[in-house]
1. State the single structure among I, II that was used to calculate log10 I(q)/I(0) by the Debye sum over Cα atoms at q = 0.17, 0.20, 0.25 Å⁻¹, for residues 55-134 alone, giving -0.81, -1.06, -1.42.
2. For FRET efficiency 1/(1 + (r/R0)^6) of positions 119 and 159 (r between Cβ atoms, R0 = 30 Å, to 0.05), which structure out of I, II has the highest calculated value?
3. Out of I, II, which structure matches 16.9 when mean count of other Cβ atoms within 10 Å over residues 7-14 is calculated?
4. Supply the structure label, taken from I, II, corresponding to P(r) over Cα pairs in 5 Å bins from 0, in percent, for residues 63-102 alone with the calculated value 5, 24, 31, 28, 10, 2.
5. Can you rank I, II by relative contact order in percent (Cα under 8 Å, 6 or more apart) and just name the one with the largest value?
6. Have a look at I, II and say which one yields 43, 42, 34 for Cα extents along the principal axes in Å, as calculated.
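What follows draws every value from the coordinates through simple rules; no lab data is involved. The structure presented is a predicted model; accordingly, all values stated were derived computationally and were not measured. Cβ atoms are built from the backbone, for glycine too; each structure is taken alone.
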Structure I
Amino acid sequence: MSKELIDVLDENGVKTGEVLSREEIHKKGLWHRAIVVAIINEKNEILLQQRADNKEKNAGMWDISVAGHISNGQDALSAAAREINEEVSISLGYNVDVKSFRYMFSYKTQLKYSEDFIENQFYDFFILRKENLSIENIKMQESEVKAIKFVDANELMDMCDKKIIVERKPIYDTLIEYLHRY
C-alpha cells in the first residue's frame with residue numbers, strides 16, 4: 001500500500017508547497033486539511049460508523065458518517081466523494097456526485113494524542129442527503145469500519161452526552177440544529 005501524501009498548510013490554512021506522508025505530518029504536528037461528511041437519509045437520520053478497533057485514534061468509538069484526509073492536489077469535494085466510496089460505499093447503482101454535497105463550514109482543531117501523533121487539522125464539513133438509503137445497501141470497509149447505524153437528532157445528542165462518539169462538537173451542534181429544521 002502506498003503512503004498517503006498530504007499538502008502541508010500554514011496556520012491560516014494556506015498550502016506551503018510541502019507535501020509529506022500522513023505519518024510525517026502527524027508526527028511533526030503540521031497543519032493539514034480533512035473532510036467530514038454527514039450522510040442523512042429521507043427519515044432525517046444520520047449515518048454513523050463505529051471505528052475499527054485497530055485505528056490509531058478513537059478506536060471502537062462511534063463517529064460521523066465519513067471523515068478523511070484531503071490528499072495532495074485534491075480538493076475537498078473530491079476527497080469527500082473518495083472517502084464515501086472507500087469507507088461506506090453506497091450500493092445504489094451510481095457513484096456519489098460532488099454536486100450532491102452541501103458545504104456547511106470549516107473549522108480547525110489542535111489535539112495531541114501522543115508524542116508521535118499530533119493533529120493540527122482544518123476540517124471542511126459537508127452534508128449529503130440521500131433517499132432510499134438503508135443499512136442493507138451500504139457496504140462497509142471492514143478495515144476502517146466496525147459497524148454502521150442510523151440515528152436521529154435525539155440519539156445523536158444522547159451519544160454526545162455519553163461521550164461514546166468522537167469529539168466533533170462544532171459539527172454535531174450544527175448537525176442537530178439542521179436535523180431539527182427538517
Structure II
Amino acid sequence: MLEKNNISLRAPEPQDLDFLFQMENDQKMWHLSNTLTPFSRFDLEQFIMLSDKDIFATKQARFIIEKNDDGNKSPVGAVDLFDFEPQHKRAGLGIMVIEDERKGGVAGIAIDLITEYAFSLLGLHQLYCNIEETNEISLKLFKSKGFKMIGNKKGWNLREGKWVDEHLLQLINID
C-alpha cells in the first residue's frame with residue numbers, strides 16, 4: 001500500500017463512483033484536463049472496471065487519494081500517471097484534490113507517494129507536468145517537490161477568452 005501519515009493512494013473501487021462523478025463533472029476544474037463535456041456514470045463505471053489493467057498495457061494509471069481520519073477513510077482526490085513511456089522511462093503526472101482539502105498538505109503527500117512509486121517500483125527516470133502560469137499554488141507545490149520549470153508554452157490554453165501560457169515542469173530521478 002502506498003501510505004504516508006494519514007494519506008494513502010489506492011486503485012479506484014466501485015464505491016468511488018459518486019466521488020469521481022462529482023469530481024470529474026466539476027466544471028471549475030475542466031480546464032485542467034481539457035474536458036469539454038460531462039462524464040456519464042456509465043463512462044466512469046467502465047473506467048473503474050478497467051482500472052485494474054496494467055500500466056504497461058494502458059499507458060496510464062489513476063490512484064484515489066484517500067484520507068484516514070481516526071479510521072474514517074474518505075476519498076479526497078486523484079493522482080494520475082499518463083503518457084507512460086516505458087521505453088523512455090517517463091510519465092506525465094496530474095493531481096486533483098477536492099477544494100476542502102487543498103490547504104492541508106494532502107497534495108504534497110500524494111506527490112511524494114506517486115513519485116516514490118514511479119521511481120522505485122516502475123523504474124522511471126522522469127516525471128513531468130503541465131501547469132498554467134496562473135495556477136501559482138500548483139507551481140509552488142511542484143517546485144517544492146523538486147520539479148524544475150524547463151519550458152514555457154506561450155499562449156497555449158484559451159481560458160475565458162484569454163490566452164494563457166502553460167509551464168512544463170520536470171523531475172528527474174538521479175538514482
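1. I
2. Going through I, II one by one, FRET efficiency 1/(1 + (r/R0)^6) of positions 119 and 159 (r between Cβ atoms, R0 = 30 Å, to 0.05) peaks for structure I.
3. Traced to structure II.
4. The read-out comes from structure I.
5. The structure with the largest value is I.
6. Value 43, 42, 34 for Cα extents along the principal axes in Å corresponds to II out of I, II.
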